[in-house]
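These are the structures in question, set out in turn.
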Structure I
Amino acid sequence: MVFPLVAQANYPRHVAIIMDGNGRWAKSRGLPRALGHKAGGDAVKRTVEAAGTLGLDCLTLYAFSSENWKREESEISDLMNLMRRFIERELDAFVAEGIRLKIIGDYRAFAPDIVEKLDIALDRTAGGTRTLAVALNYGAQQEIARAARLAAAEGAIDADGIERHLFTADLPPLDLLIRTSGEVRLSNFLLWQSAYAEMLFTDVLWPDFGEDHLRAACEAFATRERRYGGR
């Protein structure tokens, strides 16, 4: 589908992406899943760059869910090694380009060397003016339960109290959620934050995703009328 060009002023401030399809991309090419994940890492780099080009304030990526621990040990190992290499390769560029890294989820469950690399990255990018939020060991139901417990410790549980304790409390409201690979579900990702977000589902497999796809999604968003429950 082709969308008319729309002024970037109408683009979303905060876009989140469920990056899906690495395995199917590899299988369709007769390649091991590890190479699908590597190609997915290249798509992350392209998409982060595209977010800057398009003027997005925040890009949130679903990188590793709390349910992903159920995968084969070899695949988890491949994903962890990919994470290590990505941080080492991209950190200097993030600093130079003013990208603030934020982690949502319990990343301290990872191996100590990964935790150390992430801590260093968080510290070095703290002064960035736009945000890349990466969901690691993240589950939205667990996030909401945690926020409710913290809100209860302060008194009555209400929506404002829960929002104050979400991992995303310091981020702009979620405007647009994209899922690649043709699947049409949220998979325990940003359930609270998606309450009034626009959603876009595409058949494009994540390793094939890039600036043109992100731009088309932003242009589609800009043509929608957001009512927040009103008429």
Structure II
Amino acid sequence: MKIAAVIPARFNSTRFPGKPLALISGRPMIWWVHTQVKKVGRFDDVFVATDDDRIKNYCEENNIKVVMTSDQHPNHIFRIHEISELLNFDYYVCINGDEPMIEPQIIESILEPIKNGEKIFALNLMTAIKEPTQAIDFAKIKIVTDENGYGIYMSRSPVPYPRGSSLYKFKKYVGVECFTKEALDFYVGSPMSTLEKIEDIDHLRFIENGKKIKFIEVESETLSVDTPKDLDKVIDLICGKED
């Protein structure tokens, strides 16, 4: 069984252009993510998937395996699919290029169902929200699952609404996903779904079409960098750890 780790890195982010090369303690964010992913010992290979020569050149100069992909992809799942057409693996684990503080053991936890022999279509990680402002932050995607951990809904709004009880912790998406080739082929071969358009959340295409995504809850303090303000927080945290 072969498992690839793929780190999508797009330069022209709408909210934060040039994000993969933004410096954190003197090194680009893509270096921090790649370094964390390489600490996971269960991947057969680790690639950065980009559409930009600046990112490609940095990777090549720093001995990071990189694959150039189309600059026409609407999202990262299409980019991972292109990798799956070029390189043959059983599973493709996507680690978002904006998660510089992702812990190796958190990344590895997405492989547990595979290790246990479960039949997998797609997997995601989620964690409980501890900072109240993140519950209303539209950039942090909230997740609702059934009793078996399969996704029922994903939203930028705080769901579920705590009307009957406040004894609930909101769960948010963590930027680690695992796809089979079947899942990738289904996604790129299907039209954008209605809720996906409304919420602007890629994975709703699976859920709306009755495809099961399993969510694994982890204890993670990771912080995705969606804006320059997020980058400032990460710099403070990383520099604090180094002191």
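Computed from the coordinates by the stated procedures, all read-outs in this text should not be read as laboratory data. Remember, predicted model here, so these are calculated numbers, not experimental data. Cβ atoms are built from the backbone, for glycine too; each structure is taken alone.
For structures I, II, calculate relative contact order in percent (Cα under 8 Å, 6 or more apart) and state which one comes out highest.
I
Quick one: mean count of other Cβ atoms within 10 Å over residues 36-43 came out at 20.6 when computed from one of I, II, so which one is it?
I
State the single structure among I, II that was used to calculate helix-only ellipticity at 222 nm (-39500 (n - 2.57) for each DSSP H run of 4 or more, over all residues; to 500), giving -8500.
It was calculated from structure II.
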